[in-house]
1. From which structure (P, Q) was helix-only ellipticity at 222 nm (-39500 (n - 2.57) for each DSSP H run of 4 or more, over all residues; to 500) calculated, if the value obtained is -27500?
2. Upon calculation of Kirkwood radius over Cα pairs in Å from the atomic coordinates, which of the structures P, Q produces 16.3?
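No value in this document is a laboratory result; all are computed from the given coordinates. The structure displayed is predicted, hence computed values, not measured ones.
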Structure P
């Protein structure tokens, strides 16, 4: 289970046994996936239009990896999500692929940078994680800046229109 706190955020894995957690995040997804935010998200997220579709996506993500809720620490409101998927490294370590999204009204306040810094801290304290990987749309300047501020470097070739970023985790 992933759980960490930053100055303004509470980030934690959804409890697969708690329908309440899943329902709250599913409801929040409809706010998070506004048209301007959805533009940079994978097609599966862009297609979500109803709470039922959001709930189905939440269930799918919790089955495939970790889905984290991102809450504003002062209001406790779910303002974003993080998706973590795990892959084995060549040496038995773990490579974690990250995806994140914040509700539009919470963007431009440094929260994305704070969130990714928290992920880097979490990974540094997890003895198995050796690398974080993020894929970003090539024209998503804000997300590119967030990753670069947190020490991610452009890496391997990516699909057309995308940029792959990696952050080695050193202890």
Structure Q
């Protein structure tokens, strides 16, 4: 688990410091290997990861559409956004939620000299997935999966879910 954590950190540092196609390709290759290693019961979080990563990647293309940046740079930024999200999702799928919490707690212990971090490290062991949050997330994934691949139907599914969640939590 420790090697995976350092590998994820190394990937993030690479992605945040080098915006070159060879680096992006190398990271994509590493993520492909990690994805192959994910066991079938851990696939659902990866579906949400792909959805979120795709949304962020498409958002990174906006400045190119406006002419603020070159298309090549926008594409590299979009791929980087997707890979950052994907690396977190693959790491979570490989080690599970408990492993992610253990990694976060370990990172907080290392950084404990920072005042806000020391407070967060006291709260980290108490964090658990709340059943309502897990159920709500599964409901959202089901609605998005059932929606036809048209933007209006996808938006309707998400907006309907938000409304239902608001009613449930009043």
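1. On the way: P: -10500; Q: -27500.
Computing helix-only ellipticity at 222 nm (-39500 (n - 2.57) for each DSSP H run of 4 or more, over all residues; to 500) on every structure in P, Q gives -27500 only for Q.
2. Going label by label, the one that fits is P.
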